[in-house]
Structure I
């Protein structure tokens, strides 16, 4: 009996190791020492990117820094034998689900190769960066990949034109993509799109979004891919989160679309950490190779003729499994029916099913409670510096909860009953997931198919049923481990407690097969001890490292009063800041994220201004504005929730304003030098004058902020925006 308990403990440790270190298997392939003829050359692409980003500085839209980047980009394209053209457009963009209009002057760089006639394949990346970031990955990886791809395809016999769009203004509202679609004649000739993006600096290039229906896109992806990383659960999940790339501008067109991105180490995203030294050469090689393969397949062979919807998943980048969606859902339904009937016959729908439910719900509830308590003890992203420690703790909670349920509630159920209950609950969870993300079905079909196969073979050999069940459990662990890793990367702000019930789904069938009989107290107390040690590690490890730094953005705000503001996800401020005065958590007009604020000296920071002319309109009032930036890099007009902003934008080209929450304000923003003197039109549904706020932001801080900058904690940096000076004025429209 002791040997069985030791063996079970060994299995638990092996499972924990797989769950914690699975990310090592989800990595981009190594860069070859020398690129083969016609293959993507990562070294050459990186050298081009080094020259383009020579300043190593942030280069937001319509800035002098981005002018320099654009000039070097054009020079690199010319040196590669390409003939770029530069467009110049003042444009505004909108989103259906956001009450905002975003405007900027954009200069797109466009290159077309191949035959003069035919429908175009369009490759897209953006060469502007976030205001806090040098943009080596976001989106230098796309820019470098596209130059190399264009240089390679230029010498090949293509059956269709290929256009490369290096756009400006993606970071401010997808303005470059909007300008191309609205005003570039090439846009009318496009029928296929490949977009390249980044939300991190490492990891494989994941093809995470397609056009719908997706059969043609998946066929094109499969034809060109050598190391595919893609799954239909991610594409469905992406549609549920409030992120967007340039594809959001193009997705209403009847185009075949593939969207690629790297997402490893988001702590460097939109921060000074997105630098050339941090960009993984393997990621660049994989992004470029995959995009080149897809582009070459489409430009030479065309998009394969395929209809309908597909579900799909890669197996650690080695191959891609693809099924018609309808077939996948039918198989899932048949498996649920099979296990439900089998559970009824074997009396597994009572105590055994309750055991499986207790394992999953117990893991979720316990992980939620401890995550809440940990957040109270360590506010902010306590996992940021050493995420593997937090993941390990959540997986210890998962395995401990599952074992506790199996060894207590399920003690009187036999293994065959628990097996049926575990697989039935797994399939029911898959059905629930398919209600919001039908692409999830691909992960819930193949492992449980081995169980009925083993039962059938059991009529020939008695051991086949157990062998089939173990093989099914192992296949489930391997396939679910990869998707768990992607979920870890996507949940950048948590909640990480969700990993615990998902891990139980992935491991419960194997734990059922390995469950020992006899006394259970040593195992239960062992689980408690390991969980306590893991939690202590979560509480004690540093919250940041030189590689994975904490968000810490400093702002000087001037409105009726003057304030310092610090955005650090509400982490308590260190001693030097506390010595400066009584900081208070405050929600400020320009962001819903609460900041630490403290009274500051009143400095002469000019606020932006507007000149407004109002005239009656059929739906309310038409207000024409002329912006005066007064030194601001960006100007934002914030209209309170009671103001009905119906349309806004360039004169004669006003766009409908998207829907937002009932109590959310509306925004009209302009970014860049050309905002000074820009004219805008607003259609208001309010007949009477309304009050609004005009917010001007400029990068950098006054010299009086030097003590705050000097006191910024080690391993901390601005993220999502630079340290800034913000001036707020009240206006009446």
Structure II
């Protein structure tokens, strides 16, 4: 298949910076040209119309954006900006700002992993809701179609700059051959098959034929990737490819300084994304209803790429037989899975697909009773834990965990299912596409790290359909997380859901497991619930810098709770982008540092809460700082809340706060809100900050806070600066510099800044 890689022509934003460990930049005489913002046309998405010569089978159609509200009438935004000596045309970073940053002048911000829309997104703070609408709101549109997983894979591919539009989906009326021919072709491509056992009903054979043909395409696509991975074999990439974000001591993890770096940016991965969308389309296109619960069916075939199993509608226990699974179909029953279900378990196992049609199913693993586990943590498997009770060292992927291939788990039937794994599971990918699709019910998802819609150099997706009350628990790199060249998405359609990435404070029942320099022994590095992460490397070698990916958590509706620690709930780090997009309900958000629309080190973080629910921010545990729309070190942090009588607990560097040349934007559009602040160090504050004032005093720092309606209560400590109040204007420059722009206002009218999802 022809490979095609294009810059996306559909977005609109540009630069802002934020900090994790604050950089003290040093001046440099050698300067390369700074990043320059250029106009990018807004796209027009249309549903394709087939011609007579084309197959009638088409993709479900592309999401079509509406006009961005921030481009229209926005008097409150304009007034707030004017109070800060700004206007919409210069609300963002200028070329002169970039000249203050050695990272920019030395060219460290323009590596091959920089996503093509990122600079525009970071550059236009007022349009953050427009990007949220395109990236996260589009998921709602795709969920309305017959093939949501296929469509969301394609959407993710475009966000990674791989355009897949040139090829039609598999057409069951126009196949290369029947089931027997497809199976023969599969065996030939998979280097042979052993003798089959059992029978497949003829109607099921017919239904499975398109799926077999697409699986062959998946095997071919991985083979194309293998041609570019000449420095290591497929087993090496399967084993070690995930070690950027998964600690595993004593191995030979890939080094981005070496020749492997070219493979990290592989163009051939587009073929894998294309094949994955074809496989998902074929699965979603089958009418499974005639086969649900059917008894007396059993089929087994060993191929060179893994086993092909079919089980009937009885309640089965799938033991861990250490098998490569190519395709496993279970027709129903309350099943228990103890195997590494739907994961690429070896280099030859390029595709692993599991489909369960019904039942209250349990997906787990075989625990190792000989290895100790800390109270409150998942039991270890054969990988154990660091130092006995530290982080998991499991080397198993499960439940839609792709490693150098395609791995998908589809659980249909709407049962109340439970999923447990340790790492790299539940919609995870490195160098591949991992999907976990659950068709409804009250479900429980538990995994320690790199799970629940998590990806690096690939696409990781967790989709939970329906309006069940679901629970998601993890520690780190989860619940919508994207590392370099990765898109990680967690989509939940509705219900009163709970999202927890352990906050890590032992005094409040947490477990400090993933070290964070902000809160050592009292927190965790979360990177959860809409988080984008990149690699900020060695200042002496720019090849150690890798721009971050995109993480999205989209919850369409329901009264939801979100708990995390450091870097979470719409956050970014080193040119990564994180979005937490909540569609409505009475929601509660609790987290500590760099959270709730906050970002550090040239990144973007967005929290958008739509609907008219009454939300509470940081009411359970006091936060620390950098939250509620805050940007640090040339980053952009944005919080947008549409309606409801909301309660905000505000601490340092919060609610439209800038720090060290960042941009923070806070907008609440309506409702009778209450603001309880423990600090005046934020809330519409321009602040270069002490660590940057010596070396970067002239790069702008911007903090804007707007409340657009309702009768609001502001409880703030006494301050030498103007503090917020009902029907008032406020804001301040912390150090009295012309480069510091801070403003806030409470008024009635249009802000122009809205969540544009839904």
From the coordinates of one of I, II, P(r) over Cα pairs in 10 Å bins from 0, in percent, for residues 100-347 alone came out at 6, 23, 31, 24, 12, 4, 1, 0; that one is structure II
For FRET efficiency 1/(1 + (r/R0)^6) of positions 92 and 460 (r between Cβ atoms, R0 = 35 Å, to 0.05), find whichever of I, II sits highest and give me its label. II
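Give the label, chosen from I, II, of the structure having the highest value of FRET efficiency 1/(1 + (r/R0)^6) of positions 172 and 652 (r between Cβ atoms, R0 = 35 Å, to 0.05).
Max of FRET efficiency 1/(1 + (r/R0)^6) of positions 172 and 652 (r between Cβ atoms, R0 = 35 Å, to 0.05): I.
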Looking just at mean count of other Cβ atoms within 10 Å over residues 500-507, which of the labels I, II belongs to the structure with the highest value? I
As an exercise: Cα extents along the principal axes in Å, for residues 68-147 alone, calculated from one structure in I, II, equals 50, 39, 12. Which structure is it? II
Taking P(r) over Cα pairs in 20 Å bins from 0, in percent from the coordinates of each of I, II, which one would give 16, 44, 33, 7, 0? I
Suppose you compute helix-only ellipticity at 222 nm (-39500 (n - 2.57) for each DSSP H run of 4 or more, over all residues; to 500) for every structure in I, II: which one lands on -13000? I
Origin of the derived value 24.0 (mean count of other Cβ atoms within 10 Å over residues 468-475; candidates I, II): II
Consider the structures I, II: one of them gives 14.5 for mean count of other Cβ atoms within 10 Å over residues 340-347 as calculated from the coordinates. Say which. I
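A short reminder: the numbers here are calculations on the coordinates, not readings from a lab. Bear in mind that the values here come from a model prediction, so they are computed numbers and not experimental data. Cβ atoms are built from the backbone, for glycine too; each structure is taken alone.
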